[in-house]
1. With helix-only ellipticity at 222 nm (-39500 (n - 2.57) for each DSSP H run of 4 or more, over all residues; to 500) derived from the coordinates and found to be -20000, which of P, Q does the value describe?
2. Supply the structure label, taken from P, Q, corresponding to Rg and Dmax of the Cα atoms in Å with the calculated value 18.7, 63.
3. Any idea which of P, Q comes out highest on mean projected area of the Cα convex hull in nm², for residues 26-105 alone?
4. Computing semi-axes √(5λ) of the Cα gyration tensor in Å, for residues 98-137 alone gives 17, 11, 7 for which of P, Q?
5. Of the structures P, Q, report the one carrying the highest value of distance in nm of label points 7 Å out along Cα→Cβ at positions 18 and 42.
6. Quick check on the output: 0.55 is FRET efficiency 1/(1 + (r/R0)^6) of positions 74 and 122 (r between Cβ atoms, R0 = 35 Å, to 0.05), derived from one of P, Q. Which one produced it?
7. Out of P, Q, choose the structure whose coordinates give distance in nm of label points 7 Å out along Cα→Cβ at positions 66 and 82 equal to 3.4 when calculated.
8. Who wins on relative contact order in percent (Cα under 8 Å, 6 or more apart) among P, Q, i.e. which is largest?
Structure P
Amino acid sequence: MPLFGRSKNKEYNEAARLLADGDIDLAMMKLQEIIENHPDHTNALTTLGVAIIQSLGNGEKNPVVVEKAISYLDRAAEVNPKDPVPLFNKAVCLRDLGRAEEALELFDRVLAIEKRFTLAILHKAEINYELENYEESIELARLAIIRDPTVASTLTWVKDAMEKAGLLDEKGNPIDRPQKQPRMF
């Protein structure tokens, strides 16, 4: 369960600890209390939105509950529009919900706020791969590695994307083609 930001608010830290310990229901209750007392607590809004989505597990999602969770993430983004974290987490949630196109748009908004947000670039690369936009996914993966070389180990799908994009010869070696410059966000 991801936790968002450090806080001087003891109640938030307790809720974050409960989430980390797997006590999701009690943590969500405490997060709701924090929001009732501090409606602009960005970390609590973000954490609660993500926790609700993750508590739904796999399978059919109740649309009312999903929209409630998304509304917390929207409120967090409205409270602090220069903070990319609420938008990033909303994008990840939308991706998890199978709403890839909406997620891509939000990752673009995240990168407009913070162009070096490597995880947003990485998610965009993966979504483009899943959508069979192989060349775009490869360029985004390259940019993610440039920004943070440690992500290279997570990009196990890149070889497959290169094969499908016709960028490897029959021996699996890269074909010499002029490289497109990756878009710098």
Structure Q
Amino acid sequence: MPVRGPDVLANLVNMSDVSDIAQWCLDREHEDVVLRTRRPHLREAIADVGLGVTEEPSDLVMWLDDEIGNSAPWPYCSSSCELLIEGCLPVERGVHALAVETDRAVILSADGIEYRRIEFIDGETLTVNVQPIAVDILDESARQAGFTLVGRWIDWSMETALGNEPCHLSLFRNF
């Protein structure tokens, strides 16, 4: 029988909603944001706090929901940018809670070979295959693009990552 890894779940008590994420963006004091996410209401929440969403290089770039596994955020960053990347990490087999929001819940399912992000939104289920990125690979990619890690957390609760969580929220700067 294989040895099981530690059962690690994200903090379900302090999980954020899209309004909390939008407020975090507003608190950064940027005017607009480049946004890649599967959160259905985040664009609207960002607009509600008075920020714009752009496709041009910006001072705030957010690559959420494992988008880092499918594309690169670096070309969307201005010369003085904060870049927030949210994604899952290679983990042992199991099911791990990633997000619980007002109208959305997300879990990561790993069988040791494939990784799936399962989202429960408005009574529907959406399954997306994801490519987890190890933080050392992410950090090296950021370094090569001229970015420095400023902070890393488990999730939007902003609890410090210990290294064995199924996901990460990483903030990089190039200034």
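Read-outs: derived from the displayed coordinates by stated rules, not from any lab. Not measured: the values here are computed from a predicted model. Cβ atoms are built from the backbone, for glycine too; each structure is taken alone.
1. That value comes from structure P.
2. On the way: P: 18.7, 63; Q: 15.7, 54.
Matching structure: P.
3. Details: P: 5.0; Q: 6.2.
Greatest value across P, Q: structure Q.
4. This value belongs to structure P.
5. On the way: P: 2.4; Q: 1.0.
Largest one: structure P.
6. Going through each structure in turn, the value belongs to Q.
7. Going label by label, the one that fits is P.
8. Greatest value across P, Q: structure Q.
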